[in-house]
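Enquirer: In what follows, structures are represented as structure tokens.
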Structure 1
Amino acid sequence: MKTFPKPLTAEDEKYYLQRHEEGDKKARQILIEYNLRLVAHIAKKYQTTEDDMEELISIGTVGLIKAVDTFDHEKASKLATYAARCVEKPILSLMRFYVLKRFHIPVDDLLDDYNRFQYKGQGELLRECREKMGLKKKPFARLLHVHPNTYRDWEADKKRMFKITWNKYFRDIVDL
């Protein structure tokens, strides 16, 4: 099995981060290469079969590359701390997808009413509700005590309705 290089020292990491910020492609490559051990460590936590490891490392590496490219040393002290979150996020997304696929669990079953409302399409559901009541947009907005432009943006899916508003007006009237 191939081994990964040991992590960079704090001084070396700082040096290569500075070079990377100046546009040095080689420094970027070194930062990625010397943090692959972190990707493998995180991937190992989620590995269920031997075949999983390669895919988990691959998707985790994408997260590592994003971490190296977006790391701001002014906001975070160590690249590894920031990178761990960036590596874990796509791995967790992949794991959620596998669970849903493997156990044939519909996404709807995992969501509460509000998130199901968002997932199924807030705008379409609002439009259906408004049309069932036989109202135009402005009168419907007035009924909800919201500005017509706000309602228009909700129905056009340009703005998300807050959960508080959902609970107050729609929980009992929208068919999910």
Structure 2
Amino acid sequence: MSLFLGPFRLKGMNHETPTKDIFMEPRANFFELSSELCNKLVELSMAKSSLSHAMKNLIDIRASQINGCTFCLDMHMKQAKIRGEKELRLYHTSVWRESNLFSNKERAILELTELATKLTPEGISDHDYARLCVDLSDKEISDALFQVGIINTWNRLNVVFRSTPGSMDKAFGLEKAGL
């Protein structure tokens, strides 16, 4: 049985005038369609790096917010809570610049996540890169960029295929988050 069955349905919408009351069903199960590639992406997602789980969570949550990936945001918020992250910090990830709840290193990780997720044609400026190097080592920047790339790939898959938030909670033990 596939979790991603059915064509999309637009509820509250005629074919001529879109409204804000839209419900879309999942399109397909990319895990079944591209299982070998998904398994490799899972393997890469689980590879060791210099980043703590807390740092990886911040990257995953912030990139998912930027990309509008409700599936990944739901999953990574629950993972972070299970791993002991404070709820208020989770609420503040979208407004981290105005929050005093993050260390300088965490702020650098969040800034790098934003810069690399919203790449401009110019890339990341020397000024921005130098600012990141104040709080992060080259190794941490490299590992963080891999994490950003991984979550951006997951975000794109889940957004395009319209994965249902919470649909994998039981498989990943996320019901323990109590959310």
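Read-outs: derived from the displayed coordinates by stated rules, not from any lab. All of these numbers come straight from a predicted model, not from anything done at the bench. Cβ atoms are built from the backbone, for glycine too; each structure is taken alone.
Enquirer: If distance in nm of label points 7 Å out along Cα→Cβ at positions 114 and 154 is computed to be 2.2, which of 1, 2 is the source? List each step's numbers first, then the result.
Expert: Numbers: 1: 1.3; 2: 2.2.
Only one of 1, 2 returns 2.2 for distance in nm of label points 7 Å out along Cα→Cβ at positions 114 and 154, namely 2.
Enquirer: Which of 1, 2 yields -16500 for helix-only ellipticity at 222 nm (-39500 (n - 2.57) for each DSSP H run of 4 or more, over all residues; to 500), as computed?
Expert: Values: 1: -20500; 2: -16500.
Working through the options, I get structure 2.
Enquirer: Can I ask one more? So distance in nm of label points 7 Å out along Cα→Cβ at positions 74 and 98, computed for just one structure, reads 3.9; which one of 1, 2 is that?
Expert: The read-out was computed on structure 1.
Enquirer: So if we calculate relative contact order in percent (Cα under 8 Å, 6 or more apart) for every structure here (1, 2), which label has the highest result? Please list the in-between numbers first.
Expert: Working: 1: 15; 2: 31.
Comparing 1, 2, the top value of relative contact order in percent (Cα under 8 Å, 6 or more apart) belongs to 2.
Enquirer: Which one of 1, 2 has log10 I(q)/I(0) by the Debye sum over Cα atoms at q = 0.18 Å⁻¹, as calculated from the coordinates, equal to -1.24? Present the calculation step by step, with values, prior to reporting the outcome.
Expert: On the way: 1: -1.00; 2: -1.24.
Checking each candidate, the match is 2.
Enquirer: For the read-out FRET efficiency 1/(1 + (r/R0)^6) of positions 34 and 162 (r between Cβ atoms, R0 = 30 Å, to 0.05), a value of 1.00 was computed from one structure; give its label from 1, 2.
Expert: On the way: 1: 0.10; 2: 1.00.
It was calculated from structure 2.
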